[in-house]
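Okay, got some structures for you below.
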Structure P
Amino acid sequence: MDSVVNALTVSLYEGLVFGLLSIGLFMTFRVLDFPDLTMEGSFPLGGAVAATLIARGGLNPLLATLVALFAGAAAGAVTGLLNTKLRITALLSGLIVMVGLYSVNLNIMSGANISLLRENTIFKMVGNALNISGIWLSIVVAAIAAAIFFFILRWFLQTEIGLALRASGNNEQMVRGMGADTNKNIVITTAIANALVATAGALIAQNQGFSDVGMGIGVVVVGLAAVIIGEALFRPRTITQILLAAFGGTFIYRLFITVALRVGMPPQDLRLVTAALVVLALAIPFARKKLAGEWLPPATRS
């Protein structure tokens, strides 16, 4: 029983904090239809900026996390500008920035990693204030961060600017015909998405006690898997449901990974589990239509 509770609590924490990453990926891949690979660089960027400011700059952890958020937004904005101003494809723009951020992160940390074990972090601040520790402390901090961004994004995506961003991904030509600046929408969306991802990186670095230049490897696949699982299982329609589905999909994904590790699956096989989960989630809508006898369009090639 204890092992079940432990697996659920660990997955809940990871679902909340990695849910920020999933929402960021949802903003670009689903809202904007923009395949952004910047996140594999902006995730460790958030951790590198926050860890360096805390460990070497003595900055308040809350302010350090806020700076990490803006650093991620700047990285995302660069990707958007490469795409809109230089007409570099979305995929290649993100790849260029991702590669460049690897060196940026190394220079920020003056090495491959930086320790936070003896430093004051958001988790230690909250733990001292509420007199809690362990996994429940991690859940409380992650829940507070998730709630803040959830309500901000839910409000923002229902504003005039937010509706324009969503419309840019659905029908860019129509939005341009109405006089809106789709290039600006792309830059804003990529900035917001990577700000969320960098914040997740900053929080995870503070919780695990170190930041590492390689901590972003595979986060795009993880976020994509979570988004697909959430959409397939919860079938969201409204903005509130979509944001909750991202957190729910992340929780389910992390629960599968936690259970796989607990039953003895070798860590090197986790990517295989991720691939299988993505295939399963993608197959659910197809299976539903197949069983209902609905018309199925041919497979896309782009």
Structure Q
Amino acid sequence: MKSITVRAPATIANLGPGFDIFALALEHPYIELTMRLTDKDSVAFKLDGCHEDIPGKPEENCAGLAVIEMMKRIQRKTGVLIEPHKTISVGAGLGSTGACAAASVFALNRLLGLDLKGNQMIEMASKGEIASGSVAHADNVAGAMLGGFVIVKSYNPIDVLRIDVPEVPIVIGVMKKKQRTTRTSIPKSMDLALVKEQLSLCSLVVHAIMKEDIEELGKAINNDYISEPVRSQSIPGYKGIKQKLLDSGAFGCNVSGGGLSIFAICEQDRKADVAETMKEALVQESIAGEIIITRASNDGIREITSE
């Protein structure tokens, strides 16, 4: 095999209270990425068909950095040409960098016939996230790699638990952040009373998914004391938008991943109403944002074609 094209889903990391621990794969949007083996003994990119502004230097690109890390781990240097075809907005908190990093590691594993396991590939791919957020975090890459709902049980070593998800309807107001990352603004400590509330919310998220209870899941993701207070500050009128979404029938909503997109969970027959409310609320705040109606997906990265 000399060439492979793979598809990796967008993800909602944190999923409310699960900072750096939870992620949920989405049916769409997704990225497709083609990787070809070359004889140039280097990592290169072909960006002609990519409409997003992403770095062409491997060390500054999440996919490139992940592949470099992978080659160090396997102690093998191989020339590759990576051609991403993005449909996930960069800088919107939907895991675009994680999807590309995970897809590149997955693709190279297939091309070289390495038979690496999930946790091994997730750990390598997580290093690619350093290129965008200065920190190796595994939630997005794990969600993209495995699909479904993932829990990062351990970071040293990486150990991820995957759980099948029910059909959870999700409406997303896609917004891009101006800064590269908001991670440095997250507080390093919090009050013990809030820690207990956060742990309770995380437990409810897992319980709701296991029970396939969409209403309970919506309520569980509706609050967060770590990421939401910081990242929502960059969204004009966030509290008002959130209340309007809840009033329109959403069970819960929050900031997606690193922001600034807002996601809402609702019943199947309320998707259109919630989407229209999201659209009107963003317009009222003079926010230019795309509205996406999607759902949770159990599909992780998969091969599309190879030759």
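When percent of Cα pairs over 23 Å apart, for residues 127-278 alone is computed for each of P, Q, the one that comes out at 41 is Q. When relative contact order in percent (Cα under 8 Å, 6 or more apart) is worked out for each of P, Q, structure P gives the greatest result. Given that FRET efficiency 1/(1 + (r/R0)^6) of positions 103 and 215 (r between Cβ atoms, R0 = 35 Å, to 0.05), derived from a single structure, equals 1.00, which label among P, Q identifies that structure? Source structure for this number: P. The maximum of volume of the Cα convex hull per residue in Å³ over structures P, Q, that is, the highest value, falls on P. Suppose you compute helix-only ellipticity at 222 nm (-39500 (n - 2.57) for each DSSP H run of 4 or more, over all residues; to 500) for every structure in P, Q: which one lands on -10500? Comparing all candidates, it corresponds to Q. When distance in nm of label points 7 Å out along Cα→Cβ at positions 79 and 167 is computed across structures P, Q, the figure 2.5 traces back to P. When mean count of other Cβ atoms within 10 Å over residues 55-62 is computed for each of P, Q, the one that comes out at 17.4 is Q. Which structure, out of P, Q, was distance in nm of label points 7 Å out along Cα→Cβ at positions 111 and 207 derived from, given a value of 2.5? The read-out comes from structure P.
Starting from the value 5.1: which structure in P, Q was distance in nm of label points 7 Å out along Cα→Cβ at positions 39 and 255 calculated from? Clearly, the read-out refers to Q.
Coordinate-derived values only; no laboratory data. Fair warning: this is a prediction, and the values are worked out from it, not measured in the lab. Cβ atoms are built from the backbone, for glycine too; each structure is taken alone.
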